[in-house]
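Please find the structures below.
Throughout, read-outs are computed from the coordinates displayed, never taken from laboratory work. The structure displayed is predicted, hence computed values, not measured ones. Cβ atoms are built from the backbone, for glycine too; each structure is taken alone.
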Structure P
Amino acid sequence: MSEPVTLGVFDSGLGGLTVVRSILDLAPAARVVYFGDTGRFPYGPKPRDEVLKYSLEITDLLLEQGAQAIVVACNSASAAALHRLEEHVDVPVFGVIEPGLRAAARATQNGNVAVIGTVGTISSGAYQRTAERLGLGLELTCAACPGFVEFVEAGDVDSDQVHVLAERLLAPVRAAGVDTLVLGCTHYPLLARTIGDVMGRDVVLVSSADETAFDVRARLGPAVVTRDTSPEHRFLTSGDVETFRHLGARFLGPEVDRVELHTWS
């Protein structure tokens, strides 16, 4: 019996669990080692060089844990570090920005697409550069949504306060007449109901999670699809273990039954 392929997946906190959910559904033979850097959360407002440093540290840690591929399940880290990580390691590296844009290009009818994300992701210009490189011909409206990630990490995804914040932050996006909205942060799918209520039923919400998992499956092949037994997954965090376990189980499911603490030296 062959050993399962181990995927190292990381995010600044819990948001990357939306990508893990898709991986478990679409690549069920893969073993996931997930690192949520909640002790240094959030990444969005941090300088690009700091996010790059954290991404390199976490990638090295995941490789030490046996990772045979790295999934950067964080838009801020993808924007700041993806290309450096590809140069830094000799295993496949997957990001979330390109998959999200490809999905949006398939979904849009008028080519007018919005991207919402953290301050760091939006200010990096990564979505605009990637759309141009891919030749997608999209008209992009990009907007930062500070505060969304903090609500998700606190487990608050549907309160009146979240809805009021969404109304305010998404007003310019609604005014742009977009028909497709890319959730440019892996935390945002957990706010999909609120965001959808604000944007209206005519706007398609796109998450990069499924598309990223499809990329993993396509590139790694049958080894992550066909399984003899259910692999055992691991979850590590640099923050509060009990909070991560409680909210992680709520957002991902019963797979989050044990969480390990990692302390940066």
Structure Q
Amino acid sequence: MNGTALVTGAARGIGKAIALTLAQDGFEVAVNDLAASSEIDAVVAEIKSLGRKSIAVIGDISNLECHAAMLDRAETIGPLSTLVNNAGVSVLNRGDLLEVSQTSYNRCMDINVRGTFFLSQVFAKRLLAQTQKAKHRSIINISSCNATAVSIARGEYCVSKAAVSMTSKLFAARLSNEGIGVYEIQPGFIETDMTAPAKAKYDKMIDEGLTVIKRFGQPADVARVASTMALGLLPYTVGQAIQVDGGLLTVRY
């Protein structure tokens, strides 16, 4: 066994793919979602079918009061070694930057940033208190290419993901000499429920050269990078962002 992971937002999409890949690579995996559902139960069942332990951890990461209980439940399948901060939301409505509502802005910041920051804080303290340590301990933050690439129709989302990127660097600087790796993945256009409303638009743009690799990314593309990080295969890195974007952010001329 390589350790025990908690993956937030794991009922579908990128989170589900990461949870299953970690299980395939020898991790016990606790999977979080906002509410109980047949989807999260199916992920637990699929992980167990791979011969790994799994449990559903229901909780809202933006509710800081539930973080300790979430980690307690996850630890019932084994001492935690890995936290994947994948849970996140997009904007309530795409539109003019000058019309962004406080509600949508606060929602992005509360879930994408505040939840990620403070769950990482509680998790890191638990790791530091451990007497028995896993082969590799890690925090993996799923941000977005919009941490650097401007999308004025989703300004509040971009701001939140830029904050996640800085959170990754801060925790990496604090924890690297404690034997805890902190990593960031910046997905580009990944085929998920979140990107579905704009897929037709971006399919055309991708075909016309928006990305170097002319296809949408798949959740499995992100999951393979996350598992590489969780396995400790990037030992001399400190908070660098890995862009899983098919070349979206590659400068070309």
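Computing mean count of other Cβ atoms within 10 Å over residues 81-88 for each of P, Q, which one ends up highest?
Top value of mean count of other Cβ atoms within 10 Å over residues 81-88 goes to structure Q.
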If P(r) over Cα pairs in 10 Å bins from 0, in percent, for residues 9-160 alone is calculated for P, Q, the one returning 11, 38, 32, 15, 3, 0 is structure Q
Given a computed value of -11500 for helix-only ellipticity at 222 nm (-39500 (n - 2.57) for each DSSP H run of 4 or more, over all residues; to 500), which structure among P, Q does it belong to? Q
Work out which structure the value 46, 22, 21 belongs to, where Cα extents along the principal axes in Å, for residues 137-208 alone was derived from one of P, Q. Q
As an exercise: distance in nm of label points 7 Å out along Cα→Cβ at positions 49 and 233, calculated from one structure in P, Q, equals 3.6. Which structure is it? P
As an exercise: relative contact order in percent (Cα under 8 Å, 6 or more apart), calculated from one structure in P, Q, equals 20. Which structure is it? Q
When mean count of other Cβ atoms within 10 Å over residues 33-40 is calculated, the result is 15.1; to which of the structures P, Q does this value belong? Q
Using the calculated result 0.10 for FRET efficiency 1/(1 + (r/R0)^6) of positions 41 and 153 (r between Cβ atoms, R0 = 25 Å, to 0.05), pick out the matching structure from P, Q. Q
